[in-house]
Structure 1
Amino acid sequence: MTGTDTGVGKTLIACALLRASAVRGLRAVGMKPVAAGARPGVRGLENDDVENLIAAGNVSAPREHVNPYCFQPAIAPHIAASKAGVEIDPERIRSSFDALGALADVVIVEGAGGFRVPLGQAADTAQLAARLALPVVLVVGMRLGCLNHALLTAEAVAARGLKLAGWIANHIDPQMDAVDDNVHVLEALVAAPLLARIAFVANPEPAAVARQLDIAKLM
């Protein structure tokens, strides 16, 4: 799963997909390969996105597989890794993904930021998605500028030979002008089904969002 930017609701949608999968009787587990922005906890560094993914799934999985890399500062992952003296190894992430796949029917992988966030000098999240051969769900944060961001992301997904399985219009700006027109433009130009339009809610709940998702289009 990727988004048009950071802060567009990827974790909310990932958690909703996990809950919707569980309702269908599937074993569902979330994964956040790289998380930046964490606090010290009883289990080491704890990241809110990771904790929410764990709570939304119905599979007990080792935390080191759910979140192979976690960094304290809320900055770009490759910069956080560099400051920590760590090199993000895509093969370690691949091994964790495979381990989760052995435990569950569905693994929902949430990326960091947008589709092409650097993970190091020679790797980014787009390359990671290609390495894992994942179908991509795009969360479009409906706000000014989203058309350009969504279309560029869709092009980048296609350029790597990946399937854009669907997209979600997440209405994060309740004051956005011509919002219906923007959704219609994306429906016409994005070569993937619209899975849901999520209305703006101050404190959205994954369970409520899950009931709005048409995940049959992803099956």
Structure 2
Amino acid sequence: MFLGHFALALAAKKVAPQTSLGTTALAANLADTVWPLLLILGVEQVKVTPGLMAASPLDFTHYPWSHSLLVGALAGLVCGLGYYLVRRYGRGALVVGALVVSHWVLDVFFHRPDLPVWPGGPKLGLGLWDSLPITLLCEAAFLAVGVFIYRRVTEPVDRAGSISFWALIGFMVLMYVGSIFGPPPSANAIGWGALIGWVLYPWAYYIDRHHRLRA
């Protein structure tokens, strides 16, 4: 749920207004940030099976470290504590930790039963990716709510803030549409291609520096 994860990062501004969008975006997408590295190194595996699910051809055969609930919960605890030690902002620390765990929680609704509860443990997944209309509706709804909340809580301080924000939203939508309707990638290209997503984090930090909280 690519857009949905970022939508939670946007909406988190309402709960932790002093935490940068770049930080919340990284926390909400930490699992997908680590995953391509583990894929490239051969620690985790994925297969491309066209037609596997209506909204995704990816068969996640082995990803116990990046996408298990237990590891995600531990990573959330570490990230939350680390954020608190650096920023001394308790609410932000709780939000950062919760966002890390939220990745697994959102994914479990859409994936096949391939998300491990812990490495080597049972796997869960409700399979909403089997329905393309439901997938697109959920992604669009999440993103719309996230954008609405972020824009209600903040306002751009200059033209760069407004342009960079809408450019990022457009870029993510194009990435998502390409992943859904484009030709299936090769298994070897997935890890390297996923690294493109890393550009979102400095972009989000830049956006947040060019926004201020509304009175």
Structure 3
Amino acid sequence: MRGKNNMSINWRDFIGRSFISIVGITLISFGAALSEIMDMGLDPFTAINRGASSLLGFSLGNYQLVVNLLGLILVFSLKRSLIGWGSLYSMVLIGYQVDFFNKIFNHFFQIENINFSIRILITMIAILIFSLGVAVYMDVDFGISPYDAVAPLIEDKMGWNYTFVRVGQDIIVVLTASLLKGPVGISTVITGFFAGPLIAFFSENISKPVTEKLL
């Protein structure tokens, strides 16, 4: 009986963390797609993948899945503790969800008819949604994406400062995304370099309290 109860508790925890992780990932995708449809760019990693996938003639979902799979294998072989079910959900869902939300937004927004100031306002809302999604996704502690695992992996192996490594990583990716004609814009800069305080705010005031109650 005791073993059966423990198994039940483990499954409830798994399902709960999976649900919260997917909610966070969906918010990330929603915010990213909303920003892209406003022609204000994507977060660095999605921007570089959008540029490369367009040049190669692949969908964002298919291309990003392959890139993430290669990254997952590398990170798993070096520090498997960084990888969890949330890593798999992220690598599979984000690219396809961004494409999905883009199709929906295309039916609601005609960018040529939207005032620039309104587009900026909508982009700010998109960044808030994106940042909330990141907070939820990270606070559930269910594994991180291969891209997000690069900086802590280098910090662990090389002893370098995490912030320095992460900023350098994002700068390289943003520059490469520009060369590949990916959607680099205001949102790319903000989400890549200045979203930290927003994520911390949402984590402290929304994500952690809600996650603790649900789990």
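All of the numbers you see were taken from the coordinates with simple rules; none came from a lab. All values derive from a computational prediction rather than experimental measurement. Cβ atoms are built from the backbone, for glycine too; each structure is taken alone.
Can you spot which of 1, 2, 3 the value 19.8 was calculated from, given it is mean count of other Cβ atoms within 10 Å over residues 47-54? Mind dumping the intermediate values first?
Numbers: 1: 19.8; 2: 13.5; 3: 23.4.
The correct label is 1.
Which one of 1, 2, 3 has helix-only ellipticity at 222 nm (-39500 (n - 2.57) for each DSSP H run of 4 or more, over all residues; to 500), as calculated from the coordinates, equal to -25500? Before the final figure, lay out each step's value.
Details: 1: -11000; 2: -20500; 3: -25500.
Derived from 3, not from the others.
Between 1, 2, 3, which one scores greatest on distance in nm of label points 7 Å out along Cα→Cβ at positions 31 and 191?
Values: 1: 2.6; 2: 2.0; 3: 0.8.
Of structures 1, 2, 3, the maximum of distance in nm of label points 7 Å out along Cα→Cβ at positions 31 and 191 occurs in 1.
Please compute relative contact order in percent (Cα under 8 Å, 6 or more apart) for structures 1, 2, 3 and give me the label with the greatest value.
On the way: 1: 25; 2: 30; 3: 38.
Of structures 1, 2, 3, the maximum of relative contact order in percent (Cα under 8 Å, 6 or more apart) occurs in 3.
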